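Pasting the structures here.
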Structure I
Amino acid sequence: MQRILITGGAGFIGSHLCETLLHVGNEVVCLDSFNDYYEPAAKRRNIEALLPEQRFTLVENDILNLEFLRDFFAVSRFDVVVHLAARAGVRPSIQEPILYQQVNVAGTNNLLEVAKETGVKKFIFASSSSVYGENKKVPFSEEDPVDNPISPYASTKKAGELICYTYHHLYSLPITCLRFFTVYGPRQRPDMAIHKFTRSISREEEINMFGDGSSQRDYTFISDIIDGICLSIENCSGYHIYNLGESKTIKLGELITLISQSVGKKARIKSLPVQPGDVPITYADISRARREIDYNPTVDIRTGVERFVEWYTRMEETVQL
């Protein structure tokens, strides 16, 4: 049994990770600020079933509160920190770049500092495929240059990786950075494409499609991401960066058609210009993660969309999504 802190643990990815790590016998502490980026009640629903568990603890506070973190870590003595907490989203970061820098860079630095002070054995940092920017070479490899991010969000994730390396170099803190490629599945944030499209098609509302539908994304189902995180915890040593994706792409127009088929209603599409900060393609080369941590995604986009739509339909009957 390990004592594991998950920051942002009430969110989409975090809540699934809490469940999995509890299931295999760990003691899990969920730290979440329940900010209003999206409905805090949704995050509380995510972890509601975990609250009675003896080995689960919910702590409500902010990673920007360094005084709290120092006291919290000194008392708790964590073996592992999985740092998922962040201000998310490319487009919102363009509107609030200072907030994104504070939370995603200063907040990450705070956690690394207290992890170093209290002897944390392993640190997992949630990075993003957005660090690749408008990379022309596909699929994206961890060895590709990532010096030209095109949104404040992407910049903060690149900065987070650099700060992580500094703490590993100076203090020998074992750190693994995970570049997630468009994660989706049950509990997905309501601002994400698959959730938004499913909601709009179900309600027979117009979908805003940015661009001509030819942009491509590497969508990764939540269970595959959770497997990748757990494997990263198990294998965390030194300093490593891994892509976690499905390593397949789908065009935006094809994705909308796929969701429409799963929902059983026709999509009403409103075409709009490409948005600032959006990239034409994301596509993960996962050969390093396959080789070094045995990462092996198994859920294809069609199966994943069907599972998401099933979850959405169940939730819509009981909760206003």
Structure II
Amino acid sequence: MKRSKPWPTFAMLMLGIDLGGTDTKFGIVDADGHIVEQAKIPTHAHEGFEKVIERVAHTARELASRHMVQGVGMGVPGPMNSQLGIVYEAPNLPGWENAPVRKCLEKLLGLPVVLHNDANAAAYGEFWAGAGRGCSNMVLFSLGTGVGGGLIINGKLYTGPDDTAGELGHMTIDFEGPPCNCGSRGCLEAYASATAIRRVVREALAAGVQTSIRIPQGEEETFGARLVYDAAVQGDPFAKQVLYDVGKALGIAAASIINILNPERLIYSGALTGAGEFIFAPLRDFARARAFRRPSERVEILVAQLGADAGIVGAAGLAFESFSC
């Protein structure tokens, strides 16, 4: 979702950067969370840390030179120390072991930089300028290849002392459930991610389950949940059950979050939200059936508003929080 808003040259602006394994997105963002100008470049992750940072800095300088940018916020995938500005490792970024990201960017840009996990940055974006605007306590679930998330508590991003808070995909839904990529079993991610949907569909087809779903040749490991959604729309019972089970798992997880944190809003982002009521109806039902009555009646369950812009808006928002006078 591209948005723009003219702004006088004397206004305070921040640069938000959302670094991904495939593409890196940039946005000049004003104090209301509006994107003034944005850009996207291929990350070329295979080139390693130094080359990637140099390419990022080059585009950042070009954008910043056209605006009065006061600071930079950057979201990066993987575990990190946001206080030190170091990324310990990034699964889709070769050569990013103990990478001194903040120090390098500040040297190349001559601007202060704040660094956060990309899911946390997206959560802050929705809180500041999206579906979480106006509340003080919210939780974001990001539904994609895996399940990520972020926590806003009393108006502040909560990351914990090790910057690992908000790993919502690794709540245990069933302690005897299927293996998860994290090494545990029965995690939410093993039930409510695109990866989980692909596993369930492949296993069902191999077992001879009757369904109209047909995986295109060569896409067994990459086909999207859209195949399942389209079949569900056409009335396929198996496809509807797959999406119902995703919603059920999300609802069980939501009930735990409601009981633990008593949030005002639960916000869901990512491609799987496109399944609409096939997922959200069971999500709401199971959340409200399993959570305490008062907090479950209070909480709003919403779809995220910022789409692919959440990361850059949130990164810039965290820069405003860190560097505004």
Check your understanding: Any idea which of I, II comes out highest on distance in nm of label points 7 Å out along Cα→Cβ at positions 61 and 261?
Key -> I
Study note, to complete from the structure: Comparing FRET efficiency 1/(1 + (r/R0)^6) of positions 85 and 301 (r between Cβ atoms, R0 = 25 Å, to 0.05) across structures I, II, the largest value goes to I
**Study point:** Parent structure of the calculated result 21, given that relative contact order in percent (Cα under 8 Å, 6 or more apart) is the read-out and I, II the choices
**Key:** II
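Out of I, II, choose the structure whose coordinates give mean count of other Cβ atoms within 10 Å over residues 21-28 equal to 20.1 when calculated. Walk me through the numbers on the way to the answer.
On the way: I: 16.5; II: 20.1.
Source structure: II.
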**Study point:** Highest-scoring label, criterion being FRET efficiency 1/(1 + (r/R0)^6) of positions 165 and 269 (r between Cβ atoms, R0 = 25 Å, to 0.05), among I, II
**Key:** II
**Study point:** Among I, II, structure where log10 I(q)/I(0) by the Debye sum over Cα atoms at q = 0.18, 0.19 Å⁻¹, for residues 45-148 alone as derived comes to -1.05, -1.10
**Key:** I
Review point. Thinking of I, II, which structure, once FRET efficiency 1/(1 + (r/R0)^6) of positions 37 and 173 (r between Cβ atoms, R0 = 25 Å, to 0.05) is computed, gives back 0.30?
Key: I
Revision key, fill the gap. Candidates I, II; mean projected area of the Cα convex hull in nm², for residues 93-228 alone computed = 12.2; producing structure is II
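Taken together, the values in this text are just the output of simple stated rules run on the coordinates, not laboratory data. Everything numeric here is computed off the predicted structure, so don't read it as measured data. Cβ atoms are built from the backbone, for glycine too; each structure is taken alone.
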